[in-house]
1. To test your reading of the models, identify which of P, Q gives 3, 17, 28, 26, 13, 7, 4, 2, 0 for P(r) over Cα pairs in 5 Å bins from 0, in percent when calculated.
2. To which of P, Q does the computed value -18500 (helix-only ellipticity at 222 nm (-39500 (n - 2.57) for each DSSP H run of 4 or more, over all residues; to 500)) belong?
Structure P
Amino acid sequence: MGSGSSRNNTLVVPQAKKALEQFKYEVAQELGIQIPQDGYYGNYATRDTGAIGGHMVRRMVEIAESQLSGFRR
């Protein structure tokens, strides 16, 4: 991002916040990554935190594709 820009990670559906947090913990556990209880990721490698987000997106895409195709897991 360019200088002076700000990130906007506002949830489209704010009610999903709790479910997304739980999902993040589940994915991290599957990957063997311990999420810090205090929420500070400064001691974690970018590779690890990126892996959590990447796997979350991959699984959400799989869920959306299966719903769009009418296939139920």
Structure Q
Amino acid sequence: MKTFLDVLDLLKNFDIYIHVGKRLWDIELAAIEVDNLYRAGILKPKEYAQIKLVLRHEHEAEERREQEREN
């Protein structure tokens, strides 16, 4: 699990499709869905941690991009 696309592909395996219309919101919704899968016992702790790292990295990068667009 290395990219946001990898996370989205994993979610699609569980029939979870995400497209809210704004990338930052898509990342946040993906994080919520991943949390739900983990709480349901579907994801292993190591896999969950890796996914959360990817999502945190993507979220921070997208926030920086949005700030640059505003300036």
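1. Values: P: 3, 12, 18, 22, 21, 13, 7, 3, 1; Q: 3, 17, 28, 26, 13, 7, 4, 2, 0.
That value comes from structure Q.
2. P
A short reminder: the numbers here are calculations on the coordinates, not readings from a lab. Since the structure is predicted, the reported quantities are computational estimates derived from the model, not experimental observations.
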